[in-house]
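As structure tokens, here come the structures.
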Structure P
Amino acid sequence: MKAPVRHHIVSARVENKAGVLVRVSGLFSRRGFNIYSLAVAPTHDERFSRITIVVDVESAPLEQIVRQLDKLVNVVEIAELAPEEATERELLLATVRAAPADRGQVIALVGVFEGTIVDVGLDAMTVLLAGSPSKIDDFEALIRPFGIIELQRTGRVALPKLARRAARLRAVPSGESHEVS
């Protein structure tokens with residue numbers, strides 16, 4: 001049995017201008033909405049940035065969040081991404097204690113989770129892992145016994161899942177274009 005969803009994912013496309021993030025985060029602060037994570041980056045169009053905000057369900061009704069964001073001048077588009085309808089990813093960088101006797105176990109865990117070792121010291125390693133939030137949580141729990149020296153997570157970024165439909169390919173005589181129907 002799955003645990004109930006405890007967060008909303010709000011994705012806002014905003015004008016890429018100074019002060020926009022301050023206005024958005026100020027709105028959440030004034031309203032007492034608890035932000036679980038916040039990620040901001042430019043989009044493919046340099047005029048815009050995407051702000052992905054993960055908000056605690058209990059701190060704010062979704063409709064109220066959307067209404068308040070919609071009032072901000074620099075907000076161009078707002079989308080609520082239900083967790084089951086979104087592709088979510090997060091990035092983790094962690095420096096983990098890895099004495100020579102334990103190094104093999106840490107390397108194995110990084111491999112199992114398809115991570116990368118990005119720096120190695122005498123008794124520690126820095127690892128990078130990207131994946132779903134639950135994958136990041138699981139990895140963090142497994143490396144914790146080795147000793148985490150430093151840890152940084154980016155917060156979630158998300159996009160809507162793509163629509164899926166069965167595609168049929170048809171034979172195309174040479175010289176004609178190939179189409180999927």
Structure Q
Amino acid sequence: MNLPNKLTLLRVLLIPLCVLLLYFGWMIPGAIVFAIAALTDFLDGYIARKNGLVTNFGKFADPVADKILAVSLMVVLLDKGLYPWWALAIVAARELAVDGLRLVAVERGIVIPAGKLGKLKTNAQFLSLLLAMLSAPAWATMTTVVVMSILTIVSGIQYFRGAGAVLNDWKDLA
């Protein structure tokens with residue numbers, strides 16, 4: 001297993017620790033663990049592209065790790081009254097739809113990597129979560145959540161538009 005894939009797995013391993021810290025109200029330590037996890041997201045992609053270490057596992061596991069991290073923390077922050085339910089609903093719906101699309105693609109031997117807009121969406125999700133954890137001014141957090149929600153919707157539409165070859169035979173989906 002190469003270094004970028006190990007960083008992706010490290011991100012997954014940091015999720016329960018971050019969730020526990022936030023659940024028990026330790027927001028600053030939780031934010032620090034979250035920042036480390038988010039940094040692994042940047043580093044795994046950077047190292048993989050720079051050193052020619054891009055793998056199908058990484059193309060699939062990296063966005064899944066991001067989704068588990070983001071949705072898990074949104075749930076905890078929602079429970080604490082620090083994150084809006086509607087933003088979590090938008091993210092969950094988009095992520096389930098895109099993951100379904102990716103599974104159909106994998107069955108056909110196609111791996112759909114994260115696109116640039118999807119990466120921007122992930123960064124906006126991470127920023128909105130960090131602002132919520134750090135009790136940033138409500139206007140700053142809410143502005144970031146709204147921008148993130150728009151990016152989430154638009155990037156989801158982009159995935160489906162770009163997957164025409166995967167979805168061209170609708171009867172296979174039934």
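Have a look at P, Q and say which one yields -27500 for helix-only ellipticity at 222 nm (-39500 (n - 2.57) for each DSSP H run of 4 or more, over all residues; to 500), as calculated. This value belongs to structure Q. Quick check: 1.06 is what I get for Rg/Rh (Cα atoms, Kirkwood Rh), for residues 71-134 alone, calculated from one of P, Q. Which structure matches? The value was obtained from structure Q. Matching task: 6.2 is the computed value of mean projected area of the Cα convex hull in nm², for residues 7-102 alone. Pick the structure from P, Q. Only structure Q yields this read-out. For which of P, Q does mean projected area of the Cα convex hull in nm², calculated from the coordinates, equal 10.2? Answer by label: Q. Across the set P, Q, distance in nm of label points 7 Å out along Cα→Cβ at positions 119 and 143 reaches its highest value in structure Q.
Bear in mind these aren't lab numbers, they're just calculated from the coordinates by the rules spelled out. Since this is a predicted model, take the numbers as computed values, not measurements. Cβ atoms are built from the backbone, for glycine too; each structure is taken alone.
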